[in-house]
Structure 1
């Protein structure tokens with residue numbers, strides 16, 4: 001059996017919000033189903049389709065946009081390139097017309113009310129995030145495929161023989177933090193350098209560098225847009241967007257024209273503690289408000305936690321004068337390796353592990369990356385990641401109304417601040433005296449996930465989701 005091999009571009013994927021497991025994953029599953037129909041040369045024979053959503057995908061599917069994602073995926077649209085302003089208009093057209101253009105090639109009749117089924121009381125044992133596509137052909141034959149969205153946009157089938165990526169010979173195979181540390185000690189390489197060496201097994205250095213910068217530009221554009229877009233988030237909770245107001249208040253009418261001059265305008269405000277803290281929160285809010293509005297974001301490692309790493313990266317760029325390509329690539333590469341250890345040893349799916357699997361993992365990734373970029377040793381990097389996760393253990397996922405808004409958006413600000421604190425603690429500590437290893441906290445997180453009641457795993461059946469009336473504003 002092939003071991004799971006995870007690239008930078010598995011941990012960081014460009015997509016559309018609000019959820020990697022409930023939006024991006026189902027979108028990719030729908031695309032895979034269309035590809036299956038094409039490979040079997042039966043797409044043109046399809047007379048109708050049914051979509052069955054199970055477990056968490058059913059219970060919080062509407063709030064997370066699962067229904068929207070599968071319709072766009074079946075239509076042949078791609079989340080990396082599809083115009084985010086056309087998401088709602090196109091879905092509304094499908095609903096009102098009763099027509100679905102499979103793969104953009106074959107139009108069939110489709111009823112949103114009867115062909116898309118939310119099976120609230122049914123769950124499949126392999127994973128809580130399950131969905132089945134059924135295609136009914138003109139000759140009476142039916143074709144069915146079941147997919148599982150396992151977090152971070154990863155999609156698998158129960159008997160998948162296809163790994164996350166095609167199995168390759170990595171220069172430095174890593175499954176645990178201890179293995180990572182062993183390779184670093186043998187080679188003297190930084191964690192980010194080791195990652196870049198491994199990426200050569202899949203593509204050239206130039207392609208990897210270009211891909212990382214594409215990830216960064218998407219993050220940068222998302223932060224900037226979120227900091228300049230006022231209004232109310234969709235979904236019925238009437239949550240007001242706050243990043244744009246914070247941006248205006250903090251800048252005090254300093255003038256700028258674009259992202260670059262905006263960064264300079266922020267720097268002109270100085271380095272007062274409260275000022276920096278407000279900006280870290282503002283950066284995180286901006287990303288997750290975009291995510292909640294079906295904007296284009298980067299899984300980091302998930303959509304629900306997509307504001308933590310961008311906020312810490314933007315903090316590093318802005319307040320450490322690190323707006324340099326090499327530093328940005330170092331940050332993203334180091335973060336991806338920390339994330340992959342959690343993905344292999346535990347989970348990055350809130351439906352499996354609660355919010356510790358999303359905000360906790362993203363905070364650990366950001367803490368480790370920041371520590372390396374600030375000159376920390378490999379051991380201090382792992383220590384920072386451990387500290388960040390240690391203080392997210394047991395964090396539940398209880399979205400009010402099934403929306404990735406309350407408490408999800410604010411949790412990104414807290415994850416970012418904890419990441420910076422963890423990095424500072426690690427940089428001022430001797431990791432040889434640490435009592436808890438990163439591998440120990442990964443194992444503990446997985447055990448906690450297994451012990452956690454299902455109502456706290458992205459079902460909106462417990463916690464704040466049932467304690468707060470939907471009419472209340474976000475506090």
Structure 2
């Protein structure tokens with residue numbers, strides 16, 4: 001009986017949510033010239049009271065006030081005097097669209113069973129009508145990498161996709177349908193994990209060595225399989241090895257998730273043995289390897305800034321100081337929210353992660369880059385996003401202050417030149433109870 005009541009309530013809630021989902025806007029009917037706002041270009045100093053021209057969903061011109069521009073016929077003008085215009089924030093390593101309510105199993109689709117799933121990908125599982133997409137977008141996060149999560153004991157979780165946060169469904173929202181392979185190294189000591197207690201259980205040394213040996217064998221088999229298929233296209237197909245082959249050959253990026261120092265060293269050894277295009281998804285321990293990472297050109301995705309230390313005897317601000325220390329060491333990095341099931345509803349707070357890094361020594365301009373242009377570079381979409389440069393997608397937002405300040409609210413949002421309604425479940429609830 002309780003189960004029937006729960007299912008009835010869940011169905012009613014889902015129906016109510018679906019009835020409130022906004023329809024994606026039509027493509028812009030005419031070119032648009034934005035005037036008067038301060039343009040935070042990221043790749044160059046800001047332009048106070050600048051001009052930004054949008055044509056066919058892309059940035060066609062960026063100019064200072066008073067500079068003559070050749071405007072296409074029918075160009076519409078919008079004044080944004082006194083406001084700030086920023087490129088859309090880029091969130092890496094999220095489970096957005098794969099999780100709706102972390103405690104309701106039927107709304108969670110983040111992982112496959114078994115240790116080796118290189119053929120799994122998140123693209124077709126992405127829920128475009130998720131309430132969390134609109135909530136995330138309303139805080140300026142307009143692009144997200146949607147990544148799988150490895151089950152306890154898993155290694156190769158699958159492939160991620162880079163999605164723009166507006167569209168009817170996943171086919172028209174995907175910027176990079178298959179981006180990176182996500183590899184989770186086994187823990188070698190007890191690390192607290194709020195999402196799953198099993199993840200924090202240290203495996204015996206022989207079990208860890210066995211998993212690493214299994215990973216080495218899979219990578220070697222993938223390369224051998226690719227060579228065999230090239231020599232004989234009629235050879236039997238193996239979907240897992242076929243999916244793994246470009247990553248094993250170093251032709252596509254591999255995001256290696258490693259928190260403790262021993263895991264990070266294993267990641268570097270694995271990279272050296274197989275020639276992987278590695279990006280480390282890591283926490284405070286990565287700072288100890290900063291000189292080596294700079295020398296090898298290995299970038300880091302900081303897996304959350306506002307979180308507790310890894311060990312009891314670590315400094316309380318160990319995580320908050322990671323971006324500043326990587327910046328000082330000259331290591332390429334970007335900032336992300338901590339991944340996992342419970343992280344999906346809070347991707348909207350990405351700018352606050354960067355703000356916490358600023359409070360602990362990271363220069364503000366570097367913090368902004370870490371969630372825009374540098375994050376786009378780590379995802380391989382810096383040619384499309386991350387800065388206000390000519391030729392890039394017209395994906396940006398307007399606010400009255402610094403987006404790193406918690407009090408700043410996003411006022412208007414554009415994705416590929418289409419203005420998006422920023423209203424969402426949170427704003428609807430606020431309006432409801434303010435009118436009580």
Structure 3
């Protein structure tokens with residue numbers, strides 16, 4: 001009898017731990033973009049909202065899930081380990097580019113800027129805007145720094161508390177909205193969603209760039225699971241389950257947000273963006289209290305993401321440059337993020353978005369080979385060939401999304417024109433797909449023929 005009780009208690013504890021880890025993973029990558037993109041998508045899709053939501057879920061949720069599984073099956077201890085089969089120098093460069101872009105040069109400052117725009121700015125007189133932004137971002141990154149000082153506590157702060165509050169508030173919004181819907185769903189979609197709603201939804205979900213973010217955050221959630229005492233196969237199993245559970249929750253929320261946007265067309269016109277759409281919807285249901293509710297909701301969403309980003313930056317850079325401590329790297333990323341948020345975020349975003357267009361194809365190519373050939377004796381050559389074939393279209397996608405000072409250059413215009421004309425899906429920003437698959441199969445062919453046999457890379461477990 002005693003043994004049965006202990007077994008039930010053990011199973012209950014493990015299930016609770018699984019929920020907390022899932023909450024941690026969800027809280028770290030679900031930010032403001034994940035909250036507002038689907039609402040605008042619902043407005044644009046109209047009565048084709050379901051097809052558009054499926055497309056959005058494929059690119060916005062399936063790719064991140066594959067990123068988690070890639071980390072699990074390769075038993076990687078972060079982004080550097082995952083990319084190392086391509087080459088140590090490439091892995092180091094890739095890690096630096098990903099973390100600088102997702103971190104202090106773009107992603108992390110944007111979390112604070114978004115929270116300020118949604119939660120504080122509506123209540124501050126215009127003449128105090130810059131000063132209040134300075135104070136708010138100092139507090140934002142100061143608290144983020146204090147809560148990530150101890151890596152082992154991240155699971156508690158994000159998984160148990162902050163993300164739970166966020167989900168409860170979001171559930172309140174859904175409950176009120178769906179118990180009292182604004183009307184029917186018979187609204188004409190915009191042009192892009194009339195005949196190709198699923199494809200258009202996929203392209204919209206592609207913009208979340210969550211696959212890149214989850215690769216960067218992998219070091220943090222792997223460390224969190226390890227801190228619970230899990231090792232080896234059990235660690236991989238718990239991480240896979242928690243990641244899958246967090247993605248399933250994300251899909252359900254995406255469908256709810258898309259439906260919310262589609263319903264809103266009965267009471268309002270198509271908004272300029274998802275932020276305006278969500279703000280109008282919440283204000284309609286909650287009145288003056290709506291602005292405060294939305295401010296808290298968005299702030300919680302982006303703050304948990306910011307905590308994950310600063311912690312993963314410090315953890316991965318400490319691993320790459322072990323002579324500099326985790327705390328030192330944490331101070332660097334928090335301070336630089338604070339400066340960038342106040343001193344030129346718009347310019348940084350302008351130049352960071354093209355880098356994301358470079359990193360996303362490379363990330364998906366890395367996920368592809370990690371999930372398929374990481375354990376093969378010829379894995380090294382497949383990794384190298386796949387990435388080599390992906391680099392050129394990724395660079396061209398980067399050039400195409402660069403500021404006008406770059407895209408107006410004659411040779412850049414020519415390269416992009418040829419690229420869009422001859423490479424399938426290039427005009428959609430997906431021109432990397434065909435070259436990546438070609439490189440993958442070339443690598444497989446060379447590997448199975450025994451070419452470059454010395455390129456064999458076997459990843460040893462870091463657990």
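Table for the structure above
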{"read-out": "For helix-only ellipticity at 222 nm (-39500 (n - 2.57) for each DSSP H run of 4 or more, over all residues; to 500) computed as -15000, the structure of 1, 2, 3 it came from", "value": "1"}
{"read-out": "Comparison of 1, 2, 3 - label where distance in nm of label points 7 Å out along Cα→Cβ at positions 38 and 398 is highest", "value": "1"}
{"read-out": "Origin of the value 6, 21, 14, 13, 11, 9, 9, 6, 5, 3, 3, where P(r) over Cα pairs in 5 Å bins from 0, in percent, for residues 230-269 alone was derived from one of 1, 2, 3", "value": "3"}
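Each reported figure results from applying straightforward, stated rules to the coordinates on display, with no laboratory input. Note that the coordinates shown come from a computational prediction; the quantities given were computed from them, not determined experimentally. Cβ atoms are built from the backbone, for glycine too; each structure is taken alone.
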